[in-house]
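See the structures that follow.
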Structure P
Amino acid sequence: MIKVEGKYFWREGKKIGFIRDEHIWSYEGEKLGYWREDHIFDMDGHKLAYLQDDHIYFNNSPQKIRIEDNNKEIIGGDLSNIERAAVRIFLGE
């Protein structure tokens, strides 16, 4: 589970990353990826996932996650569904 406080992300009491503009960063300052509208990309510009209806779909994979379930894993803060999905993709376990 990841806890959101402002624009910072925590897991088990340890700061693991933050959000700036439309980018997810590691706590060490590495830019991990970004989102545009309902699509999530790595830093090379490859689409990793997208939101459609009530799910997060992963590119080149049959895997999908219900947005409602994702919002139980990324708790707190004032993030949109696409921001929470990006946090899970780049900082999730």
Structure Q
Amino acid sequence: MKSSTRIVLAIVISFLAGFILALLNGRGLLLSLQSALFFTIIVTIVVAILSWGIDIAVKKGYPDWVGFLLALLLNVFGLAILAVLPNKITVANQAAK
């Protein structure tokens, strides 16, 4: 699944969930929309960071869970570590020569 697909799904699902939960908690329509918007922004940022971590790791030849864990545990610093890591495919090719 592409990052853009994950991010769009996060936007849609988090907005609907936030809006419905706010309405069920007795908030008015405008307050529910406002709460859902804030919740959507927070969830989308988290999903985008995790998704970018997965994409960077896969692009460099590492398993997707490495990117997920580095982004989850170290946030933006984990993305910087992933950017600095050498391509695993290139390292393996150089060792074979």
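Just so you know, all these numbers are worked out from the coordinates, no wet-lab data involved. Computed from a predicted model, the values in this text were never measured in an experiment. Cβ atoms are built from the backbone, for glycine too; each structure is taken alone.
Assign the value -29500, calculated as helix-only ellipticity at 222 nm (-39500 (n - 2.57) for each DSSP H run of 4 or more, over all residues; to 500), to the correct structure from P, Q. Intermediate results must be reported in sequence, preceding the final value.
On the way: P: -5500; Q: -29500.
Label of the originating structure: Q.
Computing distance in nm of label points 7 Å out along Cα→Cβ at positions 8 and 80 for each of P, Q, which one ends up highest?
Evaluating distance in nm of label points 7 Å out along Cα→Cβ at positions 8 and 80 on every structure, the highest lands on Q.
Given that P(r) over Cα pairs in 5 Å bins from 0, in percent, for residues 16-55 alone, derived from a single structure, equals 6, 24, 28, 22, 14, 4, 1, which label among P, Q identifies that structure?
The structure behind it is P.
As an exercise: relative contact order in percent (Cα under 8 Å, 6 or more apart), calculated from one structure in P, Q, equals 22. Which structure is it?
Q
Given that semi-axes √(5λ) of the Cα gyration tensor in Å, derived from a single structure, equals 20, 16, 11, which label among P, Q identifies that structure?
P
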